[in-house]
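Below, each structure is written out as structure tokens.
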Structure P
Amino acid sequence: MVTPAPPLLLTQTEHVYRRLRTDILNGRITPGARIRMNEITGEHDVSLGAVREALSRLAAEHMVVAAAQRGYTVAILSSDELNDLTHTRIELEQICLRASIENGDTDWEATLISALYRLQRLSEVEPSDHSRMSEKWSKAHSEFHYALVAGCTSAWMHRFRASLYLQAERYRHLSVPLRTADRDVTGEHQALCDAALTRNAAAACELMREHLLKTTEILLDSPLLLQPTPQAPEYAQTMELTAG
């Protein structure tokens, strides 16, 4: 009889980092909200040093912003940033997708089919709260989109893509309550998978462009993105703090 492996024990820093990252992504901690470190230490029973280290990691990912004498706040969401992010993502996703379709083998095909199957078996929203995205669906969604581009052999492309995907997650979670019956997300994913498997790179790239733009258009048509774009000096200051 094989003894099951013991559960992975997270460090205090990793625990706080994962919890805060999840809460920021799903909107439990709202854009612009101040992060109160003393409250986090008490809530999670961790040291202040662990909280500072977790916030430094989140600042490096541009999930939070550090300001002198003010601590950390959750990064603002704005229409300007969303437009910039979406069009940059489209370019990069298409580069990765073309390379993946060209290089992907039968194992890549099997992984992609399996990822789509798992995604289609899950509900996009939480059963108890249809205004919130299901964390299981979100994970499966990430795995499907990665499976599409997994045949790309450039490690740097994957790093850049992962960073942009993470930023887009905050906007995608925000869009969930705004969804209408007119959008067939399941059908969009199926079409992307079919185009990739038939090695139709041109069709797959166009479908990816349309897929990413639809979420952006839903948000831009809503009143949720009225905040101003973050100022450049604050961003530069954040980079200096996190780099040190």
Structure Q
Amino acid sequence: MLRNNDWLLMNSIAYKVHSIDNIDEMRLEVMRQLSYIIHYDSASFYLVDADNDHMLCRPVGINYSEADMQDYINRFKDIDYSEGLMYTGRNIAYKESDLVPDDIRTNTEYYKAVYDVQGWHYSIHLNICYNGEFVGIMSFFRQKGKPDFDYNDIFALDVLKDHLAFRLHNERIKEHSHKLTVKECADRYALSPAETSVLTLLVTDASTEEITDRLSISVSTFRKHCNHIYKKLNISQRIQLYDIVNG
């Protein structure tokens, strides 16, 4: 159970969940403050895309690089043995070691590709849902050789889960009514400079010939950039861009 000083800190964190306007700053601050209660080596916090309930986006992390977090979205999420829990609609904190026994977990493709590479062994997660709607996931990791998280850590996350669910749900409502600028889209979906240049022209209705001429690239290179953009935004055709990005 939490001590008196821990309760004071948890109340402060709950206040910050609702009072820090910038959603990225809020998530980072929550993870920083939780380090005084939950001891961890790395942490991550993903949102769920406003237009696709099965697509994670906008990762922020502590001692976890943006490139590696984006790799999780693009390469490893589909082999994560806990992925199914994300879509159950349950607002729940859990230890990964409770899902899969260690002797099985350490031999999975996902463990070897992510945990071994990062030097982690144990993790704890908060699957954040609002009225059955998956809105985000926050995770904490410990390096190999350190003990597992315990149920006091789960209790601390349980205290915050409804606050975070409400805040993230409201953020999704805002996203639905707000189209992104090209820069916002590039930042959110980790587009490369070349992909951003192509996107800038795609949303202006420029033809393929006009774009390749202006950027001095071949048609095959243009198509490659388009495919990368569509994959990162989880869309399949150009017309869908106009629902996401302002021209």
Structure R
Amino acid sequence: MIAECKAAQVGCMLVVGGPELRGANLSSSRAAVKVANTYREVLANVGLHPWSVLQPLDEALYHQLAELAHNNSRVVGVGEIGLDFSRETPPEVQVEAFRRQLRVAKELKLPVNLHIRKATPEAIQILKEEGPLDRGGVMHGFTGNQEDAQECLDMGFCIGVGRIMLAPVTPEAEALVRNMPLSRLLLETDSAGLPPQEGSPRFTPAATRMVAEKVAQIKGTSLDEVARVTSENARQLFGLDRFGI
């Protein structure tokens, strides 16, 4: 897969803490760290995904999360964390986990990688209440409207776009990308998911190039310019220079 990504001129990949099958734990985050320590082209985010937060969490789990991030130099962010009110998890349980992990990120001076679904106004309010993050973060797979996007930008966040660029693009998504400063966009694939369209090849981070091509088309600029600026955005947000990436 790494060779495939290199061929598509995708030189760095981010593996994140994802949903767990048995409730909130750090298995996927530890796996992300292991992969990042194995491959030079891979870095890690660690976090407790909102899909896995099924009940109030023990305080010890947040300490373990902080230790995992602090003790591994290839961890460059806290995520995926956030709110997903499309799930059956009690919202108040998700909110508490979200707040605690924002505080972990603050303590460690790491950016956050946010998964927000059907909860954008609530997430924005919590981010305002918790106060500015030293390193900001990215709204992964952003699904909010223009007003929501502007509030996120005002708080110092980048906007992540990916899969919405690989399917038939809605007018709303196209307008969002067209109006978004390129200097605040990040490209992604969320590539554990299904192929972008029937008959497509295996969906990997190499599809980032397809996302970049669509963004360039919408914004009326070159693929090279989109690649250059969004790569620099990622480099600044996650501190990639120290890895020679």
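Just so you know, all these numbers are worked out from the coordinates, no wet-lab data involved. What you are looking at is a predicted structure, and each value in this text was computed from that prediction instead of being measured. Cβ atoms are built from the backbone, for glycine too; each structure is taken alone.
Taking relative contact order in percent (Cα under 8 Å, 6 or more apart) as the criterion, the largest value within structures P, Q, R is that of P.
Which structure, out of P, Q, R, was semi-axes √(5λ) of the Cα gyration tensor in Å calculated from, if the result is 27, 21, 17?
That value comes from structure R.
Out of P, Q, R, which one gives 1.8 for distance in nm of label points 7 Å out along Cα→Cβ at positions 97 and 129 as computed from the coordinates?
Numbers: P: 3.2; Q: 2.6; R: 1.8.
The correct label is R.
Given a computed value of 0.70 for FRET efficiency 1/(1 + (r/R0)^6) of positions 33 and 217 (r between Cβ atoms, R0 = 30 Å, to 0.05), which structure among P, Q, R does it belong to? This figure was derived from P.
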